[in-house]
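Got some structures for you, see below.
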Structure 1
Amino acid sequence: MSRIGRKPIPLPTGVKYEVKGNNVVVQGPKGTVETHMPAGVKLETKDGFINVIRENDDRAAVHGLVRALVSNAVEGVTKGWTRELEIVGIGYRAELKGKNTVVFTLGYSHPIEFPLPTGVTVAIDAKQTKLSVTGIDRQKVGQASADMRSLRPPDPYKQKGIRYAGEKLKKKVGKTGAK
């Protein structure tokens, strides 16, 4: 049996969930998140916890997946999700244009305008080199930050580009250092 699928999900006060066909709708203080739930798996509430139960062993592959998706939705509507990005490089910066567009200057001949998906917000610090991507849907926050990072991935030689906060990069030796 799946070890992750067996873990109960704590249900905080003020959070409600509803199963609508193949979807689970989780409502909380920060908003509403809807996630897909495959057939053969059901949710039960017991003593303030949500338990994910599979009907038979054929559904073992999605048992832990459904538990993780519902747990992420519950945490998203209570605390929210945040992903930190750092921009490294001389002249590299980001700025907000309106509420839902980030303009990146990354050493290309033109600035890059990045439209934000719905439900995702970005906060930029005063130096314009640190971004904080926040939202209630973990998948959207992660995908938006991955798309931003892909605009200028970290260079292995000069270490310039957009990286996740705390990301460790392996620096390669250039032509002069290789002997």
Structure 2
Amino acid sequence: MKSVLTTSVRVRLLIWLVLLIGGAVAGVLLDLRLWPRLFANPWWHLASFLFGVLLLRLVFRVSRVTGRTLARHGRIGELPRMETNRLVTSGPYACMRHPMHLGLLLFPWSLALLIGSPAFLLIVAPLEMIVMVLMVLTLEEHEALRKFGDAYVDYRHRVPAFSLRPDCLRRLLREELDH
């Protein structure tokens, strides 16, 4: 199996990296101006860090569940890493088109909590999440339409991009039992 990443995947990973690192730097700089006493408080950092670890574990769980679903059902033959060539509509993908991205949208908040940045948490991360949703709804959707054609058009009409329904969130956090 090839382990090379496609250009599209590399670009998206670079954008995510720039958003996360840039957000952390911007958040800390804003904290030093807006909330210097809170940012210097060790109790804030301890509580924030603990919540950040919990949220990061949730992000990793969602990534693992959705990644395994894609690996199990979305690949035929040898493909570059993080690529699919089959439309996956089972597991969490049965109730939302972008379950992995829903989980990854929480990554900026978890990073903000880990570094204890209130400005990153309250200002920068929500803006980054909007950018990420726009990337998913434009770049990812366009790529899926190009790759899967009419099957994706039908899937898009039946299944929302994201869903917070409890049954859907349970699917997102539960490993598939069938192999």
When mean projected area of the Cα convex hull in nm² is calculated for structures 1, 2, the one with the largest value is 1
Note: helix-only ellipticity at 222 nm (-39500 (n - 2.57) for each DSSP H run of 4 or more, over all residues; to 500) at -20500, derived from one of structures 1, 2, originates from structure 2
Comparing 1, 2 on distance in nm of label points 7 Å out along Cα→Cβ at positions 92 and 140, the highest sits with 1
Ranked by relative contact order in percent (Cα under 8 Å, 6 or more apart), the structure on top of 1, 2 with the greatest value is 2
If distance in nm of label points 7 Å out along Cα→Cβ at positions 100 and 132 is calculated for 1, 2, the one returning 1.4 is structure 2
Candidates 1, 2; FRET efficiency 1/(1 + (r/R0)^6) of positions 12 and 156 (r between Cβ atoms, R0 = 30 Å, to 0.05) computed = 0.10; producing structure is 1
P(r) over Cα pairs in 10 Å bins from 0, in percent, for residues 44-123 alone, calculated, reads 14, 29, 20, 18, 15, 4; among 1, 2 the input was structure 1
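A short reminder: the numbers here are calculations on the coordinates, not readings from a lab. Only a predicted model underlies this, so the values are computations on that prediction, with no experimental measurement involved. Cβ atoms are built from the backbone, for glycine too; each structure is taken alone.
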